[in-house]
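Heads up, there are several structures right after this.
Derivation of every value follows stated rules applied to the coordinates shown; laboratory data play no part. Keep in mind that what you see is a predicted model, and the values were worked out from it rather than measured. Cβ atoms are built from the backbone, for glycine too; each structure is taken alone.
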Structure P
Amino acid sequence: MPTKIEKDAITGKQTTGHDWDGVKELDTPLPKWWLYVFYATIIWSIGYYVFYPSWPSLSSHVPGVLGYSARTDIVRDLREQAEQRAPYVTRIRAASLEQIRSDPQLLGFAIAGGRSAFADNCAACHGSGGAGTKGFPSLADDDWLWGGDLEAIHATIRTGIRSAHPDSRLSLMPRFGLDGMLAAAQISDVAEYVLSLSATGTDKAAASRAAPLYAENCAACHGDKGEGNAELGAPNLADKIWLYGGDKPSVVQTIAVSRNGVMPAWTDRLDEATIKMLTVYVHSLGGGR
């Protein structure tokens, strides 16, 4: 509660007149250095309002005496970067993929540009560094559905997989269960046979029963020994690398309902130089042939 202002007997300083259960508050002024800094910030803020964009108006904002705009700076920086990149981009656009690979300057530029384009357009599905995840293939191993050389990767990026592009990579695995091509028991046996190709099956009798079924329905695309066929986008079934899972329920589901994932075509979204840089970058991740 308020009391009279008096001098504190111990410190010799005036009190504020406030008292809390016998504890009196000293009237201690702020340090001068603190006050000077505070006043300086006030002066600085007034100067900022005068020289730089600050207060909003009904249609825009107060531009300030200097007319500064961060957006203008960004546009200028982007234009300067584009001008610096232009000679390399022009050379990449005119060069073949093999020529880019054999030119150290172009290769370094292409990998850097491809890494940036990959982060913006591809990493959401294929993961950082092309690690892949369930349903989205790894680009850092040497297991390729449609081939892993430069030309094959380039074609895949340009036209996509099962996309709307007229030249899209296209293969459709039959839905053996949904379309009534195989009974549930037969699908279970074929799954055991498929797993046996990579020595992960557990039911030898079922695998033996399914051998004729596999030969009749699957070998034309996946090969007699499950080695796959990059011309058709048919995966290798004998290498223990699985896009949708290698346990029996996952294999049964794949056979019964198919998968047929879709990758967009990038030829209408990215320019040819960027697609070439992406191709070279993906090829460099460790799984290119």
Structure Q
Amino acid sequence: MIRAALLAAGLGLTLTACGVGSDPATPALWQIDCPNERQGWLFGTVHALERPADWRSEAIDKALADADVLMVELADLDDAQGAALVWKKLATSPGQGPLSARVTPEKRAALAEVLKRTGLKDGQFDDTETWAAALTVAQAATPQTESAYGIDRAVMAASKGMQVKELEGREVQLSLFDRLPEKEQRDLLEAVIADAQRGRNEAADLAAAWRKGDMTAIEKETARGMLADPELREALFTGRNRNWASQIKKALDSGQTPFVAVGAAHLAGPQGLPDLIAESDCAVARVQ
């Protein structure tokens, strides 16, 4: 569940393309209606796909045309140099020791098997913090997708010069992991190991549910793996949702008309953005 959870958390990693063609999609869209004719939309995305998706619809195009600000998790998707600098700043810390010393003894054989299969080495992580090592292993163990086909990027291209507001930004996103206590970082690493051993392509399952607008399936996907751990879930999912809901409400209160495009899992279930925003004076209804 690690790859799907990273996508759900808005932290999908950039991988290499492995598919062609275009898939039809009917992703979920909500309309927000607040007093005094204040309005906005919530749109669920996926951050990487194997192939392009035909995601546009009359309802989505109308919402984009009526909105005056696009709210996304990360605005500068093409700044590879900036991403590398942030990664080096947060992920690197000398004297961390081999990765095998950071898992419980009963997990070491499984770790060795995953490292061998992915071509990684136990000792290469001596200067890499545990959370960053876990994400590196997760990326290496995951079937490849392509961030260039991600729907966040497609929405930004379709917004035609609309004002763009970041809900987080790259450093804030990675800081979510960097601030985790070492115990939780090690829990994350062990979850990555378990996920890699199972071999199920959760990212493909999440993408399939997104294409169908199946929020029930998406909610189930994001209740597993690392997001089933209460501390990790709070840090990477529910806490972020509360923060985003507050920012969206402020935009609405200021008279802006936001089109909010974030990972679809952030819209799922009672801890999702639609339910959180509906706790205010606004009505939220799914329109696609």
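Here the criterion is Kirkwood radius over Cα pairs in Å, for residues 58-201 alone, and among P, Q the highest value is seen for P.
Out of P, Q, which structure matches 34.3, 106 when Rg and Dmax of the Cα atoms in Å is calculated? Among P, Q, the structure yielding 34.3, 106 for Rg and Dmax of the Cα atoms in Å is P. Consider the structures P, Q: one of them gives -15000 for helix-only ellipticity at 222 nm (-39500 (n - 2.57) for each DSSP H run of 4 or more, over all residues; to 500) as calculated from the coordinates. Say which. Working through the options, I get structure P.
Can you rank P, Q by distance in nm of label points 7 Å out along Cα→Cβ at positions 42 and 250 and just name the one with the largest value? Once distance in nm of label points 7 Å out along Cα→Cβ at positions 42 and 250 is worked out for each structure, P has the highest. Here the criterion is relative contact order in percent (Cα under 8 Å, 6 or more apart), and among P, Q the highest value is seen for Q.
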